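What follows are several structures.
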Structure 1
Amino acid sequence: MPSILPPVIINDSTLRDGEQAPGVAFTAQEKLSIALALEAAGVDEIEAGIPAMGAEEIATLGAINEAVDHAEIIAWCRMTNGDVDAAMLTGVNRVHLSVPVSDRQIRTKFGTGRLDVLDRITSTVNYALDRGLKVSVGGEDSSRADLDFLSRVVVAAEAAGAHRFRFADTLGILDPFMTQDIFRRLCAETDIELEFHGHDDLGLATANTLAAVRGGATHASVCVLGLGERAGNAALEEVVTALGETQGRRTAVSLSRLDGLATMVAEAAGRPIPESKSIVGGSVFAHESGIHVSGILRDVGTYEALDPKRFGRERQIVLGKHSGRAAIRSMLHSVGLESDHQRISEILSAVRARAVSGKRAVSIAELMDMHALTLPTEKYA
């Protein structure tokens with residue numbers, strides 16, 4: 001029998017990278033509520049903030065760490081002893097230490113070279129380990145790093161005692177083919193856990209995350225709704241669903257919790273969820289086209305790959321410009337009304353005209369009014 005692959009570990013960075021989205025700023029209470037909702041949804045790890053931001057962030061991280069029972073809380077730090085000291089004040093026992101690994105970022109940020117990065121990894125990882133912290137290392141701008149040097153970075157992180165390396169496609173420039181090839185190479189060169197952190201500048205963050213897992217990544221870094229810098233990050237709801245659908249890979253995340261989680265984050269971020277947003281958008285389980293609705297009414301599998309019930313959602317038949325007679329008949333029947341072929345044709349014309357003039361779907365109440373207008377007028381002697 002084929003071996004069963006272990007679950008993919010989900011590391012959610014909504015409270016760190018998600019909050020770095022332009023104009024997004026969570027209150028301490030919002031961060032705590034989101035952390036608890038992430039845990040309730042089954043997220044394994046929560047990257048909850050940046051201690052170096054100061055006392056308020058340290059206090060918030062501490063409150064989250066005390067309130068959460070099962071999910072592991074991680075403090076994001078730069079590769080410096082000072083950031084590690086700040087993390088110690090939060091009470092967390094895990095830190096993620098990030099360091100630039102592309103020549104351009106090393107030169108711009110440090111004014112040094114590659115050997116300096118390797119020295120910083122060895123020194124700072126050991127500094128954190130000596131203080132009882134569990135350490136993961138992140139390679140900022142990994143996708144623009146020289147691959148031979150990146151391999152040396154991963155080896156240095158492992159030798160220093162880090163338990164994981166995060167490959168960050170910081171500028172979102174990879175495609176899935178490149179991503180899979182890179183992870184296959186890294187997996188062949190190290191036994192350390194490997195995580196992918198993808199940005200969505202080319203609209204490929206979710207696809208690249210799936211490719212990284214296919215290439216051997218054990219962990220996926222995500223944000224609810226793909227919230228994050230610039231174009232955002234790989235979306236939690238997309239990644240966990242697609243891993244199961246396309247690769248048969250399990251995660252601990254409950255699909256039925258995704259809708260409520262997305263709503264909470266959207267409200268806290270002040271960013272409405274687009275109607276067509278994958279998995280959690282208001283219209284993703286709605287059907288209007290006459291051909292589609294006719295098929296759905298006979299066999300839901302004709303035009304629906306995902307069962308809305310798995311996500312705590314319901315299928316919707318929407319009346320609009322592209323509706324057909326089957327949708328009109330079904331919607332009338334749902335409210336106890338019937339009509340003959342001629343009257344349904346009249347109602348359909350009225351529905352299409354209303355949808356065009358109003359630039360929206362037609363409601364059940366409006367449909368009932370249209371039905372009433374087609375009833376024959378009684379004649380009295």
Structure 2
Amino acid sequence: MTVVRITLMMGIFCYGLHAQESPIAATDRTPPAKEVFDDDGSRVAVLGYHVFHKTLPATQMRIPTSKFRSQMEAIRKSNISVITLEQFLAWRRGEGELPPQSILITMDDGWRSVYTEAFPIMKELKLPFTIFLYKNYVGSNRGGRALSLSMIREMVSSKLCTIGSHSVSHPFPSKIKKAAKEGPEAYEKFLRNELGNSKKFLDDTFKIKVNTYAYPGGYYTDEMFPLAEEFGYNQLFTVKPGKIRRDSTRYTLPRYIVLGNHDAAFNAAMVFRNGARVTAIPISLPHPTKPEPGEIIASRLPDIEIDLSGVKDLDPESVVMRVAGFGKVPLKADTMSFLYRWTVSRPLRQPLCEVTTQWRLKGKENYEPVIRWSFRIDHEAAYQAQ
């Protein structure tokens with residue numbers, strides 16, 4: 001038995017369902033699967049989401065509803081096509097064509113907020129999406145956090161939502177490794193339950209034929225591939241970021257897991273290198289910044305600033321800014337306007353610059369949640385300006 005090893009992509013993580021605040025990273029082993037169809041030049045970015053919330057602060061797994069709306073609206077207005085799962089599968093079979101740049105939107109686990117927060121936005125904007133469900137969660141009570149079967153049926157009946165499998169119990173890597181150590185027969189029995197019974201449950205419950213699977217936590221082993229074939233899964237997704245080509249191996253398709261408190265994965269998903277430049281996707285923030293989120297600038301020595309005049313009871317001495325490649329930077333503060341600024345001290349060399357800012361309120365010991373944003377450098381224009 002060969003167990004794939006797990007690699008960490010900087011700043012890009014996938015969370016398991018049980019609200020574990022520790023990321024599970026993508027695997028990097030490619031199975032020896034030979035694909036039939038040649039690369040046709042089209043590229044697909046698959047976005048993966050988990051939990052949505054209107055008021056709770058962002059975490060890696062939980063994205064504010066307003067931020068999700070901003071992302072969807074920006075995609076809707078862009079020149080990137082949002083495709084259905086059916087279109088994706090037909091393209092992968094060589095039975096259809098896709099635009100050079102496409103996006104497939106997915107949501108994992110079966111959180112109720114998919115229905116209460118995300119679904120209204122998807123209906124309003126007429127954007128298709130796929131939900132990867134795991135059997136032991138959907139339809140359960142779980143403190144009112146899980147999707148009910150009726151919610152799922154309503155979303156599917158809208159013709160915007162399709163279903164994929166996400167296992168029976170959402171096993172973490174430690175559980176999978178433990179099962180594997182019990183021997184080949186026990187491990188096969190374990191995998192047959194997770195892959196097979198999940199598909200049977202979804203097929204029988206929703207009167208469909210599920211043929212896609214998202215590995216919980218992105219973790220897989222070689223033993224899963226022949227069983228996936230047997231059960232009828234013909235496209236399986238990891239959490240390793242990257243664009244899908246028509247000739248990408250079907251057992252380990254890449255996917256960008258979009259984090260609620262970090263824009264790197266989303267920004268990377270929006271960059272396609274096979275055609276025209278994609279317009280930067282703006283991200284809304286509660287406080288004005290310069291450069292603005294997603295803005296493309298021509299200077300490699302910009303002023304970076306944030307306006308915190310809207311923060312009530314701000315401790316002005318507590319504000320901390322960190323810039324990628326520089327760490328904590330010395331801020332110039334205007335205590336009257338609450339404008340905090342830093343001028344980049346050496347030319348930015350990377351195309352994407354990420355900034356984080358944090359502060360305390362007066363009388364409080366703990367810092368407020370981190371504010372993150374990023375902007376891009378037009379290096380061609382920047383070098384011409386030097």
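For which of the structures 1, 2 does the calculation of relative contact order in percent (Cα under 8 Å, 6 or more apart) return 18? Before the final figure, lay out each step's value.
Numbers: 1: 13; 2: 18.
It must be structure 2, since only it matches.
State the single structure among 1, 2 that was used to calculate helix-only ellipticity at 222 nm (-39500 (n - 2.57) for each DSSP H run of 4 or more, over all residues; to 500), giving -14000.
On the way: 1: -14000; 2: -6000.
Checking each candidate, the match is 1.
Compute FRET efficiency 1/(1 + (r/R0)^6) of positions 188 and 356 (r between Cβ atoms, R0 = 41 Å, to 0.05) for each of 1, 2 and report the one that scores greatest.
Numbers: 1: 0.10; 2: 0.35.
Looking at the calculated values, the largest one is 2.
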Of the structures labelled 1, 2, one was used to calculate distance in nm of label points 7 Å out along Cα→Cβ at positions 68 and 220, giving 1.8. Name it. 1
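Can you spot which of 1, 2 the value 51, 21, 17 was calculated from, given it is semi-axes √(5λ) of the Cα gyration tensor in Å?
Working: 1: 51, 21, 17; 2: 38, 24, 20.
Structure of origin is 1.
Since every read-out is calculated from the coordinates, none of them should be taken as a lab result. These numbers were taken from a predicted model, which means no experiment stands behind them. Cβ atoms are built from the backbone, for glycine too; each structure is taken alone.
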